[in-house]
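**Q** Below: a set of structures, written as structure tokens.
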Structure I
Amino acid sequence: MKQKIIFGLSLLTGLMLINAGLNKFLNYIPVPEDLPENMKRINDAFMEIGWLLPLIGAAEILGGILFIIPKTKALGALIIFPVMVGILLTHIIIMPSGLVMAAVLMTINLWVIYENREKYLPMIR
């Protein structure tokens with residue numbers, strides 16, 4: 001039963017990450033009108049840098065795909081972890097309105113990392 005729950009949560013999380021990553025390339029989700037001024041400046045800075053959003057988008061797409069596949073879920077969780085830290089910190093500091101969803105996604109990611117901890121041990125030995 002636990003494996004089915006993990007797969008279901010991983011599937012939903014992976015699809016959300018893939019969607020967010022594709023949006024970085026295709027811009028099909030409109031930017032909300034009520035964004036805080038700090039967030040608008042951050043978005044402008046990301047657009048100015050040029051290479052950062054495609055890099056984050058590629059990590060989200062790759063991590064989301066790997067997160068869905070049971071055999072590669074542990075690798076997907078590691079790839080997406082730094083992105084999730086950034087998302088969580090952004091919502092804690094700048095935009096608290098999305099904090100609940102960011103915390104849920106981070107919790108799922110940490111759960112997957114915890115469940116696959118044996119796979120990471122050879123990297124730290």
Structure II
Amino acid sequence: MTNDLTENLKQSCADLLMMSESEYPFEVFLWTGEANNLTTQKLLQLTDHPEDSPVEEVALDYFFRNCAYEKEWHDEPQKQNVKKFQTLVQTLKDNLNEINIYRIGTINIDVYIIGKTPSGDLAGLSTKIVET
């Protein structure tokens with residue numbers, strides 16, 4: 001089951017780049033046995049960040065608000081990208097429970113989209129965004 005899940009996530013984010021002041025790909029991760037232990041401290045340990053790193057939690061739909069919703073001014077390639085992001089969001093919702101998004105750091109921000117798998121592990125996607 002877990003291999004299917006990571007494969008589904010890989011396929012849904014294959015050609016996508018997270019748009020910010022820079023563009024970064026998504027990477028799939030799986031943390032086994034961590035589903036009931038995730039604290040901010042644990043997240044920083046799992047992701048090799050210093051203990052005093054700033055962490056912000058945001059909702060899934062809010063995080064993807066600028067890329068998963070079609071705008072009137074979008075051209076055709078942008079509309080295709082919106083569809084890909086919608087598929088990605090739906091794949092996350094279909095495969096993971098209790099999804100949270102954590103933004104770690106400032107300016108060069110590491111983003112972790114984390115949810116619980118049916119088997120009790122944590123899985124999701126990581127990417128980076130740049131905000132100045």
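Where a number appears in this text, it was derived from the coordinates with a stated rule and is not lab data. In this text the structure is predicted, and so the values were computed from the model without any measurement. Cβ atoms are built from the backbone, for glycine too; each structure is taken alone.
**Q** Figure out for me which of the structures I, II the number 1.9 belongs to, where distance in nm of label points 7 Å out along Cα→Cβ at positions 18 and 106 was derived from the coordinates. Each step should come with its number before you reach the end.
**A** Numbers: I: 2.6; II: 1.9.
Only structure II yields this read-out.
**Q** Shifting gears a bit: Tell me which of I, II gives -9500 when you compute helix-only ellipticity at 222 nm (-39500 (n - 2.57) for each DSSP H run of 4 or more, over all residues; to 500). Walk me through the numbers on the way to the answer.
**A** Numbers: I: -27000; II: -9500.
The structure behind it is II.
**Q** For the read-out FRET efficiency 1/(1 + (r/R0)^6) of positions 26 and 90 (r between Cβ atoms, R0 = 25 Å, to 0.05), a value of 0.95 was computed from one structure; give its label from I, II. Before the final figure, lay out each step's value.
**A** Details: I: 0.70; II: 0.95.
Derived from the structure labelled II.
**Q** Could you tell me which structure in I, II was used to calculate relative contact order in percent (Cα under 8 Å, 6 or more apart) as 27? The partial results should precede the final answer.
**A** Working: I: 27; II: 35.
Going through each structure in turn, the value belongs to I.
**Q** Next question, about the same structure. So semi-axes √(5λ) of the Cα gyration tensor in Å, computed for just one structure, reads 24, 19, 11; which one of I, II is that?
**A** Values: I: 27, 15, 14; II: 24, 19, 11.
For semi-axes √(5λ) of the Cα gyration tensor in Å, the value 24, 19, 11 is produced by structure II.
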